[in-house]
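I've put the structures underneath this note.
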Structure P
Amino acid sequence: MFRILWILLLPYFTLNCYPPSWVRELPKTPQTSVDAELQGSYEKRLPPYSPYTSVSYRENHSENLKFDKTTRSFRKHYEREIEEKGLIHKFRVVGKGKYKSKGNWVLLQTEKIESEESVWKNGKQISRTGVNTVASSHKLLYHYDASSDSLIPMLYETGYREKSFGVVDGTKTPYAEDELFRLSRRNYTLKEYQGHAYFKSK
């Protein structure tokens, strides 16, 4: 009876424990790789989006991270443009904070998030919300790969909106850079739609 009850409740506990807490913190054990030092800009390679069912709808995204290794700070920039029926809606989100690293693991700790929206027509801005600034305690763990000079979060995130999938799904042991992890990282790095990885740009 207990075994049947456990099987029925297991999906509930699994869903309510997602994502696992380790994607919000650095490993506590020593790592074999030297601590990653990040400098310069990294960006996602995102193709434009235009559904086949619409000739008047077009969508563009850009996401990048800029690091300063001297101050151990970062700036995350997200921009989205939706063009439809002659109007362009622009959404911008900028996060600023500090980063820490241990081996190949990098923890981004956001301290402030700025966001704004605007609408344009014929090259002129016709409305704007103004910049909204809020304090933040958002944390998310990334993995750095020196061979490709790329960063990838353990959980899919875009403009500080997280989704319930990512590299973490293919890992069995937290922080283990084993074959399972490498396979999951490679698969999510190659994704074009809902791109996960950031690549060094300059």
Structure Q
Amino acid sequence: MSINKVGIVFFSKNGATKQVAETIAEGVNTQQSNSALLIEVLSSEVIEGRYDNDDKLKALDSCDAIIFGAPTYMGSPAAQFKSFMDASSDTYCKKAWRNKLAAGFTTGGSLNGEQQQTLLSFFTLACQHGMIWAGLDISKHIDDLGLNRTGSSIGLVASDDQTAESTNSHINSNDLKTAFYFGQRIASLVKKT
């Protein structure tokens, strides 16, 4: 039996987005061991405004699903991740991500810093690549899990934990639990396709 790979490609400046990506990967791996592939977009890989690491882009070609993640800066994805998105145009021409499952997550310093715009950017990217989008299917308002305190349906929104000074966490604990669930959900959907 082959392993379904879920690529989680993200940019993280201060570690918060990376923490969410790693938690999503843990959720993915509960459905099938070693199926999460974490790919971090680094600032040093952006040269003269253009993302330059073909190996990381090609690694995503072999994934069954791709989850996009970046912090929201000024109402859109961080510039480093946007340069990665732009660099995927060669992948678009080859239709390498066509019919793969896609999802997205973002982090921000507040509950509403226009994070939905970042998720919509990921959604648009996925649609341009001919991917199939999967959002969150839970909300603390409609189920007993108490997850997804932000109520975002298009993807995962996580924000700072105001008590982080007393813990090792950058992100609110409910958002991390939602991230774990999100990883499980995407991995489960991949197994069905």
Structure R
Amino acid sequence: MLGILDDVKKMVTAHFKNPGDIIFLAGENKGEIGGSEYLQIVHHKVSGDCPSLGLPEEKNLQEFLVEAAELGLLQSAHDISEGGLAVALAESCILNSENRPGAITEFSSPIRPDFLIFGEDQSRAILSVKPEKADEIRRLAEKYTVPTAAIGIVTKQPFQIYLNERLILEADINELSKLYESAIEEEMIL
């Protein structure tokens, strides 16, 4: 994406910054898995309906994110796309090459665990916010009718995802980082 940023101080990066920041999910988890990286890589299938895109929901999300950035409420914002929620959370940690923070997140959902964390539902983003800005984010999300929930906290380590009070994914961020950074190189070696 290319654009003009009027005030560089309002730039929002995709990576988590500070342990203690609250992690929010903006948008709705639907468990849409069709056409996903997960189906292709894990199940060797390229099938299913692509995730649905609701234009009003996407517009509301984008307007919410722009205003949140303008107001200086965001520490980070990362879209949820290829690989779903788990990959977006991991990238939010990995992309901070200075200190590689971790994240502990908790979800309560009837959605199948693999569909929840690897589904590529549209119109969603992972945000991190200073604790004192959490209420402002909630109010702003309500203004734009964007479903928003605090789902966790940025940590020094580890990287964990809980679903319905059960640990479903745990990884060392440094190990994930090595895998992430060598992925293209590995694909090129045939």
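Check the numbers for distance in nm of label points 7 Å out along Cα→Cβ at positions 39 and 71 across P, Q, R and tell me which is largest.
When distance in nm of label points 7 Å out along Cα→Cβ at positions 39 and 71 is calculated for P, Q, R, structure R comes out on top.
Taking 15.5, 48 as the value of Rg and Dmax of the Cα atoms in Å derived from one of the structures shown (P, Q, R), identify that structure.
On the way: P: 19.3, 68; Q: 15.5, 48; R: 16.4, 51.
Comparing all candidates, it corresponds to Q.
Using the calculated result 20 for relative contact order in percent (Cα under 8 Å, 6 or more apart), pick out the matching structure from P, Q, R.
P
Only the coordinates and a few stated rules stand behind these numbers; no lab work does. As the structure is a prediction and not an experimental result, all values here were calculated from the model. Cβ atoms are built from the backbone, for glycine too; each structure is taken alone.
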